[in-house]
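Every number here is computed from the coordinates shown, using simple stated rules; none is lab data. Quantities reported herein were computed from a predicted structural model and do not represent experimental measurements. Cβ atoms are built from the backbone, for glycine too; each structure is taken alone.
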Structure I
Amino acid sequence: MKIDVLTLFPEMYDVLHVGIIGKAIQNGTFSLRVTNIRDYSIDKHKRCDDAPYGGGAGMVMTPQPLHDSIEAVDPNRKYTRIYLSPKGERLSQQIVEELAKVDNLLLVNGSYEGIDQRVIDLDIDREISIGDYVLTSGDYASLVLIDAVVRYVPGVLGSEESTDEESFANGLLEYPHYTRPQEFLGLSVPEVLLSGNHAEIAKWRFEQSKAITARNRPDLLE
């Protein structure tokens, strides 16, 4: 998988070069390239924003630097182009797994009040939101999307089974986990997990998942 990112703040993506994701990049399991949109501005001061037509607070990113940077990275339209926006469809486990099967992803990130609509009309395949709230920059949403998606790229995680029983993998939230010591500050590991009875353990985990989902996300049970 190849992921290209267009942003005004390329340094924000340094965080991806640590931990599991960082090792995957270093090993070539997937590639990440970050491009500064400002490099493509023809304005003598490299400005990439201007006041919105019709008035209103804030600034809007101008179309020229965005369009030209998209064309430079993906001249033959081989990428799935995604604009991170609170107006987009909400990111879900289904979308994550769908995007993990795409060979080339191009993530376009706005700042300020967003980007000129003509860039969306001309250049964007899909708008995605990570939740019903607004961020100061789409880059935070891009970081979330990248982390969620590349976990499903073969070779990124130590075990391909790691994603099988996670929250949302089967429509439920994940069951609780325990490890050593057996007792900690007066709290003990549930006896069933010490029994060695795999059928009973599976049953307990399923019941726990249902209970947690009913309490925290009853909409998933509907």
Structure II
Amino acid sequence: MKFNVLTLFPEMIEDSCKYSILKRAVDAGVISVETVNPRDFTLDKHKKVDDTPYGGGAGMVLMAQPYVDAYESVEKLDNSITVMLSPQGEPLNDKLVNELSSYDQIIMLCGHYEGFDERIRDIISPKEISLGDFVLTGGELPSLCLIDAVSRKIEGTLGKIESADDDSFANGLLEYPHYTKPREYRGLKVPEVLLNGNHKEINEFRAKKSIERTKIKRPDLYKLWLEQNNNS
């Protein structure tokens, strides 16, 4: 199994894989763990990879160009899957871990700050995975959890494979899409409503998108949200 991790903090991934069972699996050639730093691909002379969000709001958003270029630099195997660690994703469980262990390569995108420019999702189309309904500072810890959990399912990682057998959610909805500079990237444009400065329209757009993606990605949350709002 080959793990490729796009991260702004490669040492976090590399150092954590130098211990215990993961180290043994790496040394035995059962798994390999390689990191790619999007800062190495930014066109900004100061190695900047984030910028302020269109439409206003707190925090910074990770820019599309460095992450897409970093992703495209990774050599993909035929039996490969790309994962984005995100609180908006499918909850990680044993069934999903078993599914992921059937691949030969897992490419992971670790986020930070307010998250990714939505066009990273549009271009790469990753499978989004979450550790649960809470928010962490970055995607490195979830990616390590995924590496650890999946590696245990692979023959040779454990002494016996039988050992493996034995700011979303604040209002009940997933967060709306984010965008940052440039206004257009690979033919994908920032929605015009985020550029007009009309905060009422921006808030309405974001609320609509928040409901839409919750209904699509987490129908369980959407159902609960509907029940709570109908009873209020």
For which of I, II does distance in nm of label points 7 Å out along Cα→Cβ at positions 50 and 210, calculated from the coordinates, equal 6.0? I
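Check the numbers for Rg/Rh (Cα atoms, Kirkwood Rh) across I, II and tell me which is largest.
Values: I: 1.08; II: 1.00.
Greatest value across I, II: structure I.
Quick check: 17.0, 60 is what I get for Rg and Dmax of the Cα atoms in Å, for residues 82-185 alone, calculated from one of I, II. Which structure matches?
Values: I: 17.0, 60; II: 15.5, 53.
It must be structure I, since only it matches.
The value 0.60 for FRET efficiency 1/(1 + (r/R0)^6) of positions 130 and 194 (r between Cβ atoms, R0 = 41 Å, to 0.05) was derived from one model only; which of I, II is it? List each step's numbers first, then the result.
Values: I: 0.60; II: 0.95.
Derived from the structure labelled I.
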